[in-house]
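Just below sit the structures, each encoded as structure tokens.
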Structure 1
Amino acid sequence: MGFVTDASPAPKRADARKNIAAIIDAAARCLARNPDATIAEIADEAGVGRVTLYGHFDSRAALIEQVVDTVMTRAEDELTAVDLDGDPIDAITRLLSASWRVTHRTGALVQAAEKTLSPDTLRTAHEQPVVRMRALLERGRSAGSFRTDQPVTWQVTMIQSILHGASAAVTRGDHTADDAEPLLVSSILSALEPR
């Protein structure tokens with residue numbers, strides 16, 4: 001998906017694997033700064049030519065899809081380490097803080113992905129974080145810590161929207177990352193408060 005393939009699925013040479021990793025890392029950096037970063041800018045940041053980049057990724061969309069997959073895999077490692085035991089409000093505060101660190105680190109990549117990838121691709125990329133957040137919300141709802149007059153799916157959507165919106169606001173320079181974290185945590189906790 002997105003990689004240029006040959007008829008024979010021979011393993012990639014070490015230099016090709018190194019180029020692919022450099023391209024993905026460079027694309028993540030470039031797109032975090034500018035969601036409209038060009039292939040030429042990404043290739044330059046990776047230290048490869050455009051022909052080399054297109055030799056591994058057949059389109060900008062394919063590259064962005066692979067970058068999102070790589071970033072989400074790394075994010076999953078970080079989010080899995082969050083302690084979700086104990087009081088649901090404390091647990092969701094820890095998860096929101098970790099989610100913010102992950103989201104903020106990706107910067108404008110969120111906007112690039114939203115402009116380039118299909119809703120289904122984005123939904124699939126966020127599947128594990130959504131499962132984790134939903135399970136915590138359901139536990140908190142059962143404990144009386146979170147409101148139950150809204151569908152849990154709406155609450156997950158609201159949380160994702162606030163995280164992504166905060167990332168866009170920081171990218172635009174409307175707020176600093178340090179200011180955004182407590183604002184988004186308090187906004188989400190307020191929205192989840194039982195009514």
Structure 2
Amino acid sequence: MGFYEDRVVPKLIEVGCSTRPILKQREKVVPQARGRILEVGMGPGINIPYYDPSRVERVWGLEPSEAMRRKAAPRIAEAPFPIEWLGLPGEEIPLDDDSADTVLLTFTLCTIPDFAKALSQMRRVLKPGGHLLFAEHGAAPDENVRKWQDRINPVWKKLAGGCNINREIPRALEGAGFKIEEMETMYLPGTPKIAAFQYWGHATQR
């Protein structure tokens with residue numbers, strides 16, 4: 001891993017994923033998590049303060065980047081519930097079937113190379129009756145914005161640590177065997193439109 005990926009990208013992601021509008025999105029979704037929680041792409045631990053401790057039994061933090069795990073260490077040290085690192089990518093979740101009451105995805109699907117395989121793994125570890133909570137950005141519904149997303153995505157991906165701005169989140173979830181029970185969408189205020197279209201809600205196994 002080079003200097004840019006090890007030092008620059010983690011800082012870019014921490015700053016970019018901690019803007020006030022994005023934190024508002026986290027506030028809507030993270031407190032709903034309950035029981036034994038798998039957070040996919042925990043990164044620098046931005047979500048940790050937004051969990052409701054009274055609802056949390058434990059959290060597994062799936063995060064392949066050692067640099068991100070280092071950044072998360074201070075937040076983990078202050079967490080009022082146990083957090084266990086799983087240092088593998090989303091395509092390789094090292095948990096048994098039906099292990100998690102909740103799977104949490106916040107601004108993560110954009111960076112997973114084989115996101116279809118990762119979602120299949122999430123479905124495998126989610127207990128029957130459990131919930132997948134998501135707050136993601138992706139493909140915009142407006143044709144002109146979508147065209148620019150597709151044009152810019154190759155460069156954006158290289159500069160932003162593998163982040164894709166044009167993934168179709170509902171199609172990805174449904175294709176992996178999830179049923180979207182509730183979903184809202186909007187363009188995030190104060191954000192460049194090509195990266196601003198948000199999807200958030202919850203899904204269950206079909």
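Read-outs throughout are calculated quantities, based only on the coordinates presented, and are distinct from any laboratory measurement. This structure is a prediction, so every number in the text was calculated from the model and none was measured. Cβ atoms are built from the backbone, for glycine too; each structure is taken alone.
Work out the source of 21.4 here, i.e. which of 1, 2 gives that when mean count of other Cβ atoms within 10 Å over residues 43-50 is computed.
Structure of origin is 2.
Taking mean count of other Cβ atoms within 10 Å over residues 115-122 for each of 1, 2, which is largest?
Of structures 1, 2, the maximum of mean count of other Cβ atoms within 10 Å over residues 115-122 occurs in 2.
If percent of Cα pairs over 14 Å apart, for residues 67-146 alone is computed to be 72, which of 1, 2 is the source?
Computing percent of Cα pairs over 14 Å apart, for residues 67-146 alone on every structure in 1, 2 gives 72 only for 2.
So if we calculate Rg/Rh (Cα atoms, Kirkwood Rh) for every structure here (1, 2), which label has the highest result?
1
Using helix-only ellipticity at 222 nm (-39500 (n - 2.57) for each DSSP H run of 4 or more, over all residues; to 500) as the calculated read-out, with -9500 as its value, let me know the right label among 1, 2.
Numbers: 1: -24000; 2: -9500.
Label of the originating structure: 2.
To which of 1, 2 does the computed value 0.05 (FRET efficiency 1/(1 + (r/R0)^6) of positions 51 and 131 (r between Cβ atoms, R0 = 25 Å, to 0.05)) belong? List each step's numbers first, then the result.
On the way: 1: 0.05; 2: 0.95.
Corresponding structure: 1.
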